[in-house]
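Next come the structures, one after another.
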Structure P
Amino acid sequence: MEFRHLRYFLVLAEELHFGRAARRLAISQPPLSLNIQQLEASVGARLFSRNSKQVALTAAGRAFLPAARALLVQAAQAASHARDVGEGMAGSLSIGFAGTMLYSGLPEILAQFQSRHPLLRVMLKELSSSEQLIELVHDRLDLGFVHTTRVPPELSQILVASQAFVCCLPAAHALAQESSLSLKRLAGEPFAVVSRTVSPDYHDRILQACLDAGFYPEIRYELQHWLSVVSLVSQGMGVALVPRALAQSAMAGTVFVPLAASDKASAPYETHCLWKTSRDDAALSAFVAAVRSASGQEA
């Protein structure tokens, strides 16, 4: 049984006349008769009764009619969906991100992308940079937003955002009203940091910045997420250096004070968008284009 057979059957069932059905199908009567015979042989029952005066559906033909219509509709829908996926208009994408991206443009990128590709389903997974690298290499993520420069050679990347570190202090802290701070003024304070296993680049950078300022930080808290760092500071339990975008979290009980320009920790905190270079996927290409547009890097 072929879809051609079903289409011929449906037209003949509507016309109940071989001549009119053949004209609608833009074929001659003999091929139409042959295809109906082939369909009946495949089904194992006569679908039409015909004589020199009329053509009519048999009981088997009437029973077969709704199923034939449904099969053709499903085939058309399947073909349409396949075309949409092939053109990057449908399907799904799995995207990894580190928490600060919620304050560094990811919601805006997603909103713009979904408005242009409403049939594409985007699934977000919050993962550390190191976790995302593993998932990308093993094709368990389509794309990721990371905070590391230690990128495997098989991954392509775009610099998405670059922001300064700032001091995150409890609102009641003696230095909370300063317009800017030299890092050495935080010597002796209990520090909250993101764990080295989560973000080795920035854990080490914060440590080195404190050493360059002349002190070794008293690290009391190692946490899994930047927002956890800010939350701990809001409880008055310590101080931290965090990316500037986290000021948008507007967490009560915290203030964010810029570092003095001379401090090395004021070097930018960078976000890179990564994907596997070898991937040939229209949906992924469309999302990369959206990221480039949002980052002012039109291809």
Structure Q
Amino acid sequence: MSDRPEETADVTNVDCTGTTALVTGSTNGIGRAAALALGRLGAHVVVHGRDTEAGEAVVAELSRTPGSGTFARADFADTDDVRALAETVRTETDGLDLLVNNAGGLFREGRLTDVGVDYTFHVNHLSPYLLTAELLDHLASGARVVTTASAAHQGSTLDLERVTRPDGGGGAYGHSKLANVLFSAELARRLDAAGRAVTANSLHPGAIPGSGFTRFLPGPLSRAADALSFVPGTASVADGAAEVLFVGVSPRTADVTGRYFSDLSPSTPSEAARDRDAARRLWSRSAELLGVEEPLSGYGDRSVTPS
């Protein structure tokens, strides 16, 4: 496949001039590749990460594309940082056309964050939930919310007691990715019920050794996973970014909402990821854990079929 995600996603002819996108976790890996591709399509991209130097380097690369970029720093383990990121976006942009919830990782050690939630669940699910909630009123008509999940959600079932205990490793990662799929589907249902012209979808970016998530694994496992980048059939960072672009800007997905994508097409997630009661419980419990009012609270019991 091409090393340009826009070519793989078949969106090279999409004109993103005038489009504003926030791509979280875009200082490296899939997020960086997606941000730069959006810049080549003409978009203004708000780059996010924890490393200011790395973020400014991406912005510098964006300045050499038809698009443009700015950097906003935030630690996704810190709720105040996430709220500050949302405030920056609201202040510095006129509206948001694309929100890519991409930041996250596989974290070896379990520990609790400032709100008493396991680090993996907090970074991978709770912060995207909070950021999206904070930006709901800033999403333009026709906007898209894209959440990077993973096929690792398969085999997990939602356990909301588990998230308040230190966790970690592959089990915690898979559980958080299940939350990503459930969150995205519930967001789509509530947006539709509220009459908002905003879509929400999740995706599996592929098994991508070069994405950087393996740095959180123990040494031998990390080296083994990185070695997979030489095995034919494993996805590249560009392939993962292509999945983001396909869901985020392709005309073919403009009216699709509430779906889970893999291999540039809608796919069927696990049975646990299709449990609407679990999705509603996750939505409400996430607000409780954050100590915030439940977003789109009046639209949680409507039955909406994904399009």
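Figure out for me which of the structures P, Q the number 0.90 belongs to, where FRET efficiency 1/(1 + (r/R0)^6) of positions 95 and 151 (r between Cβ atoms, R0 = 25 Å, to 0.05) was derived from the coordinates.
P
Quick check: 0.90 is what I get for FRET efficiency 1/(1 + (r/R0)^6) of positions 31 and 191 (r between Cβ atoms, R0 = 35 Å, to 0.05), calculated from one of P, Q. Which structure matches?
Clearly, the read-out refers to Q.
Given structures P, Q, which gives the highest value for mean projected area of the Cα convex hull in nm²?
With respect to mean projected area of the Cα convex hull in nm², the highest-scoring structure among P, Q is P.
Given a value of 8.1 for distance in nm of label points 7 Å out along Cα→Cβ at positions 15 and 207, calculated from one of P, Q, which structure does it belong to?
P
Only the coordinates and a few stated rules stand behind these numbers; no lab work does. Not measured: the values here are computed from a predicted model. Cβ atoms are built from the backbone, for glycine too; each structure is taken alone.
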